Structure P
Amino acid sequence: MLELDISEVSQRSGLPASTLRYYEQRGLIRPLGRKGLRRVYAPTVMQTLALVTLGRTAGFALEEIAAMFDADGNFSMDRPSLLNKASALDRHILRLQLLRDGLRHTARCTQPDHLQCPNFRKLMQAALPFKPGRQAKRPAPAVRAKR
């Protein structure tokens with residue numbers, strides 16, 4: 001059986017050895033054992049690390065990712081949580097697009113003082129976190145900047 005030592009896994013995955021050890025502590029990966037002082041892993045660890053990295057990039061917490069693996073380390077997708085995460089990403093993308101459009105408008109705004117620009121003031125207001133008692137508002141429509 002081919003074995004990969006921790007330095008090779010680190011090099012192939014681009015993850016530092018400290019992250020690999022942390023993932024091991026969290027139960028995301030398991031070494032086969034040790035050769036001398038070095039941990040060794042099965043080649044399948046690369047697939048597991050790719051899934052963990054994909055999950056982290058998508059915004060899943062390590063606990064959520066760990067729950068996607070059974071006791072034997074087999075991956076089992078929770079489709080409803082994937083759909084929920086996709087919807088959350090859609091909302092985040094919309095907020096970022098609105099922010100981008102607002103910043104572009106502000107950069108091109110002809111008002112001598114940005115604080116006098118109604119669109120910039122909406123952008124500032126939208127940046128405030130929601131607080132109980134404050135009426136939630138729908139995001140302002142995107143401001144299309146002239147090109």
Structure Q
Amino acid sequence: MHPRLDYTKAAPDAFQAVYALERYVSEQSGIEPRLIHLLKLRASQINHCAYCVDLHTKEARRDGVSEQWIALVCVWRESPLFDARERALLAWVEAVTLVADEAVPDEIFDGMRAHFTDEEITKLTVAIGTINIWNRLSVGFQVTHPIDQA
């Protein structure tokens with residue numbers, strides 16, 4: 001696989017707009033870092049974005065998230081590791097990321113409402129949208145992740 005183009009150079013203003021959203025999510029939204037790692041990793045898995053899965057796995061590890069937690073995000077329904085709040089968010093991430101396949105069911109929204117305020121739901125949804133933009137840029141333009149040395 002070879003990168004198709006460098007979107008940061010092709011449209012720097014567009015890149016800066018997306019990066020401003022990223023800075024908001026990471027620095028100003030008040031979302032807990034663990035939840036940001038969770039939603040970025042799960043959305044990136046769904047979107048088959050190798051670059052982002054690699055990046056967000058490393059970021060989560062750097063921030064002290066356990067290897068087991070990282071490894072089991074992709075099979076969260078089958079693991080007791082995730083609490084009710086994380087499960088509500090994971091279901092929301094999947095529904096919002098796959099919104100073109102099916103409308104977001106009321107029960108998934110109700111699950112979010114049980115654990116998050118309206119403000120938090122809105123900010124988490126912006127964060128999901130932001131990682132979906134990054135995924136589409138990386139997958140669409142075939143951005144490759146670095147290969148770690150053994």
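Please treat every number below as a calculation from the coordinates, not as lab data. What you are looking at is a predicted structure, and each value in this text was computed from that prediction instead of being measured. Cβ atoms are built from the backbone, for glycine too; each structure is taken alone.
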**OP:** Of the structures P, Q, report the one carrying the highest value of relative contact order in percent (Cα under 8 Å, 6 or more apart).
**Re:** Q
Original post:
helix-only ellipticity at 222 nm (-39500 (n - 2.57) for each DSSP H run of 4 or more, over all residues; to 500) was computed and gave -19500; which structure, P, Q, did it come from?
Top reply: Q
Original post:
The value 3.8 for distance in nm of label points 7 Å out along Cα→Cβ at positions 12 and 124 was derived from one model only; which of P, Q is it?
Top reply: Q
**OP:** Of the structures P, Q, report the one carrying the highest value of mean count of other Cβ atoms within 10 Å over residues 52-59.
**Re:** Q
Subject >> Identity of the structure behind 12.5 (criterion: mean count of other Cβ atoms within 10 Å over residues 92-99, calculated), options P, Q >> reply: P
Subject >> Structure with the greatest value (metric Kirkwood radius over Cα pairs in Å, set P, Q) >> reply: P
